[in-house]
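Participant: Below: a set of structures, written as structure tokens.
Values in this text are rule-based calculations from the coordinates and carry no lab data. Note that the structure is predicted; figures quoted are calculated from it, not measured. Cβ atoms are built from the backbone, for glycine too; each structure is taken alone.
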Structure P
């Protein structure tokens, strides 16, 4: 098993080009199923999740190839509507294949998805929405079997009890080729939802309201292929900003979607970092020690503070001057990284949804294990600022979301090796 070995205490400085968005690439790759023609997706990051999505597409009968950050997908032929449990378990977001396959063929068979263990992420909202759109669904020994008796899903008015990103994506993917109008109330507003809708519009879909809490979709009988550039990865952006700020460094980050990063940047500025944005660039300069964030940091659906950035910022604030308080409102088990941080010398108390982080003078290197994607990236942040050697195992989680993370860190002057 590979691991990352970090010799911490080095100040990170330099310029870095940001990767394309993982959370945008995956649903857009899935959406290519609906086109029946070739789609060329540029700026896709080279990640294990991207390769997992490619394997699923190929298993369904598509021709999918990926190289030099470009995915070329031809979905003219669909040879099966069933995705194996083995492939479903490779990625957490694999459930969104349900909406696309159902919208394309009127039937599909999937199983519960895999990926990071972040606690309960029920798919009840997904199944309820598919039923409202005409699907008959039954479960059989872990398999979810969906079939539309008429052969084509129909539009529906769907009100989500929570603005779930996955459920919103699944409904959109199913609705763009449905018969009639679909209205999603309390829809997710994340930038990646907007990127998915922009891609689908370029393929001929009729969608309005994305980025707001009500999305309206008028189904089309057929979509067509296109060439599309994936948006930048706002969580990778938060990751590298956290690494550099934790080490007292300086960074120019290019190819950034600046407006999409505002919920994170507005909090990071409270730590005393100087942050300037212009065009598609972010410049950050950090002092010798960060300040604790005065206001409680509450994770919320967009445009609130992103849950994916919680572990990243916490890992930077464990050596800040003062006490910071986090409140996790999205996932039940998103403080699993705190044990590793405490092992490295952090002072963190967790009680339910709340984590109280009292800044310590320094961290020391330790052997730790990544248990999820963003928690693993948080351990990289901590390891870079710690004294001594940090060894991080379980890095398959990190590879799901970061393109050659060790090369990026070395480019900024950090000492990190994959062994």
Structure Q
């Protein structure tokens, strides 16, 4: 076996240009796969983070059935036991209570429907970027002052300005229609047309008092240390929460449209990579077949002096294995270097494209990623393609006859 390995290694470098061509083809395939998957993963992670930090958080604790049919009656108190459970999980970055209610906001002769969300200002920045999206005025203070922050389109449609007082009307927990004066202290812009047109924020204590909810809330929004940990957090929390009639709801259920959009985008990327790897596979097959067929006369001589077809095929397979491993190593190193560069210096979208992306609340950048899953996926695919591409050339070697090999031109 040692002799066959030495023969394979020496044969690999006897024709450097041929070997380097095959190695380059494999390295390029690995590198391109890692770079493409890196951009996909980086863009996916950025889009997910932007979306969840502009709305729901990565997951929420709710009453069972609240997500399907939100009502004030499906509320619950934040008990010391529940707080202890959330603080004991190291993968939960933060938590913030939420109350949501539909209502009517009136200013002079204008009355508009609004989705009013009660938040806790000091903890909300751990979950979402709402405090950073204020374009005029300020965000809420953490007290019981009857203040409100509204979307810039809602403010414009009301004909009001920051500093004005408006009347809000909403049905409380007890079913009684209540009203109160609140002071507009700021306006925000998220990039979501619907939310900027109907969204408003008040502090949780003010909402609890206004809606007669006592100390109850509708949900607790959570932030995860890593989006990949969301499923594990849900599986950990559910057995503890369900006896109390609560459930942990991940972002996939909170934002089903986002899940569908990302699923479609992922399917499109898989289709593109399938086509790409099919082309790359034929390229590797051509390179390996060329490296074998141009040596048929050499192989014929080796067979004529006593080497068996099986040992010749094994030696050739070892040679191909060396080329695949070298190409795989170079491709991984090059792909990692390129991905690292685009993590530190992401592509910035300029012009109208960048403006359009920014208006929708997303960062106008295209980042990459060095997630271990990228290297596993790319390596598995390219190694499988390379192995499949080597089957036919090795079959040709295993079936080669000495006389036909010597006469091959």
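Participant: By the measure FRET efficiency 1/(1 + (r/R0)^6) of positions 113 and 201 (r between Cβ atoms, R0 = 25 Å, to 0.05), tell me the structure among P, Q with the highest figure.
Facilitator: Q
Participant: Taking helix-only ellipticity at 222 nm (-39500 (n - 2.57) for each DSSP H run of 4 or more, over all residues; to 500) from the coordinates of each of P, Q, which one would give -18000?
Facilitator: Structure of origin is Q.
Participant: Have a look at P, Q and say which one yields 27 for relative contact order in percent (Cα under 8 Å, 6 or more apart), as calculated.
Facilitator: Q
Participant: Which of the displayed structures (P, Q) returns the greatest value of mean count of other Cβ atoms within 10 Å over residues 217-224 on calculation?
Facilitator: Between P, Q, the highest calculated value is found for Q.
Participant: To test your reading of the models, identify which of P, Q gives 22.4 for mean count of other Cβ atoms within 10 Å over residues 145-152 when calculated.
Facilitator: Label of the originating structure: Q.
Participant: Taking 49 as the value of percent of Cα pairs over 27 Å apart, for residues 249-376 alone derived from one of the structures shown (P, Q), identify that structure.
Facilitator: So the calculation was done on Q.
Participant: Say we calculate mean count of other Cβ atoms within 10 Å over residues 57-64 for every structure; which of P, Q gives the highest result?
Facilitator: Across P, Q, mean count of other Cβ atoms within 10 Å over residues 57-64 peaks for Q.
Participant: Another question, if that's okay. Mean count of other Cβ atoms within 10 Å over residues 81-88 was computed and gave 18.2; which structure, P, Q, did it come from?
Facilitator: P
Participant: For mean count of other Cβ atoms within 10 Å over residues 17-24, find whichever of P, Q sits highest and give me its label.
Facilitator: P
Participant: A follow-up question, please. Computing Rg/Rh (Cα atoms, Kirkwood Rh) for each of P, Q, which one ends up highest?
Facilitator: Q
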